1. Work out the source of 19.6 here, i.e. which of I, II gives that when mean count of other Cβ atoms within 10 Å over residues 131-138 is computed.
2. Which structure, out of I, II, was helix-only ellipticity at 222 nm (-39500 (n - 2.57) for each DSSP H run of 4 or more, over all residues; to 500) calculated from, if the result is -5000?
3. From which structure (I, II) was FRET efficiency 1/(1 + (r/R0)^6) of positions 83 and 123 (r between Cβ atoms, R0 = 35 Å, to 0.05) calculated, if the value obtained is 0.95?
4. A value of 19.8 was computed for Kirkwood radius over Cα pairs in Å; which of I, II is the source structure?
Structure I
Amino acid sequence: MSQNIYRFEGDDPDINLASKKARESFKYFWRELSWERRRIIPGLDISAVKLGFPTGKMTDSAPSVEHMWIENVNFDGLKVSGDLLNDPRWIDGIGSGDSIVMGFNDIDDWIYSINGIVYGAYTVNAIRLKMNSDQRRVHDDAWGLEFGDPREIQIVPDSYLNKESRNKDEYEIGEHPMSENMTVKFDCEFSGNSEIVHQIDENGWTMLQYEALAGNLTPVKLLLKYGADKMIKNPDGFTAIDLAEVMKWDQIADVLR
């Protein structure tokens, strides 16, 4: 991944707004990763999250926050973790490949790409918007990805959208296609294996909690159908309902209630 480090002022309103929007839509990034981990053949070219790391410095030569990407991302509703993609310029003691754990509010941006097309990348596009066409072309070539119009952020592929509305601006993001397409497989798997439905894994999580956090409606419904306990708490004290509410998966929270 190119362009791993960004320096900009902390009070840049465009960047701050972009980061806010990235956090608000992060749930769709996490949902996509939940299905990527089930794929036999990977579907994503890249997937990464950008975090803001305090430098402990406040000088003209160094920013107070250094913004860097992590890969191999994991998320538990409170903390995001992964492996640092590059060596920092202004922070000592960490380097490329190191494991990083930070809070949800430290998320600056997220990105994934399918067949070279970029989804997310809010702050990247805020920066691209300030470039001229030649600079933007050089930037995009360095990434080797198709970012498109910097004024139009794509969150999910068009095939995920509910297109019953005539106005594209009103299209709703529907359930992940893999969630719907695997209904029969999930039904067979859960009906014949109560251990999966009730199991608490080595992290102290149930499958229902994982699916609620990821926003996967069909597995949630089927797990409930076969008796999954929605009131079990994970090590952080969250039930499946709590996790759906944290991520604002309103339909799943309603089903769990």
Structure II
Amino acid sequence: MAFSTEAVFRDDAYLRETEATVVGINDRGGIILDRTIFYATSGGQPGDTGVMLRPDGSPIAVAATITGEHKDEIIHVPALEQAVPQVGEKLRLAIDWPRRLLLMRMHAACHLLTVVCPYPITGAAVGEEDSRVDFDIPDAGFTKEDVTIRLMELVQANHPIYTRWISEDELAANPTLVKSKNVRPPSGTGRIRLVCIGDNASIDSQPCGGTHVASTAEIGEIHIGKIEKKGRENRRFRIRFGAMPAN
């Protein structure tokens, strides 16, 4: 039996703690709740870690968060040798906030990179210190120095980052909103979540289910560590926190 979990993080990525009720335990000990602030691994962004506190105050460490039979079934994977709660039990959830904030900053930085490099995306992975975005570019024609300058211009402009929802019909009428070359947003729910950057989405707008900071300034200083050739028409851009090292 598949469950549906209210994904609180989609509307409030800054909520660090909340309460939830256990609605199911799968055959591997994964914990399913009626609602959660834990982001589940998807779209290149890793799932959240953190802790659940039982009514008696004892903790259950969460080692990973993944999706189940469908995107709305979110499974909290406990660390080894953790107690298993009972269905109906109320838990206090707390995500590993410093880690989540790093991922939010990095994910937002990846969006900015797709603005600076407006080419089809062939892959991406968000990390705490180093992320990558792969583009379908026959000849890069970019330098890491120039891309870094353009990224930091967007960061320092302090553009707002926010979400809005459109219908699947609206997305079909605006196919250029999808930047991925091979992956389409999940369909069947009737609506699509867009992540927008800039007033009236003047900088960017694209389907995304991940978590991001609320403004480009919150990303902080970033740079392109390297640009790698990965095939005849594939270039990998690696984003890192901090200033670009001196040559």
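1. The structure behind it is II.
2. Here the read-out was taken from II.
3. Matching structure: I.
4. It traces back to I.
Where a number appears in this text, it was derived from the coordinates with a stated rule and is not lab data. Because the structure is a prediction, the values reported are computed rather than measured. Cβ atoms are built from the backbone, for glycine too; each structure is taken alone.
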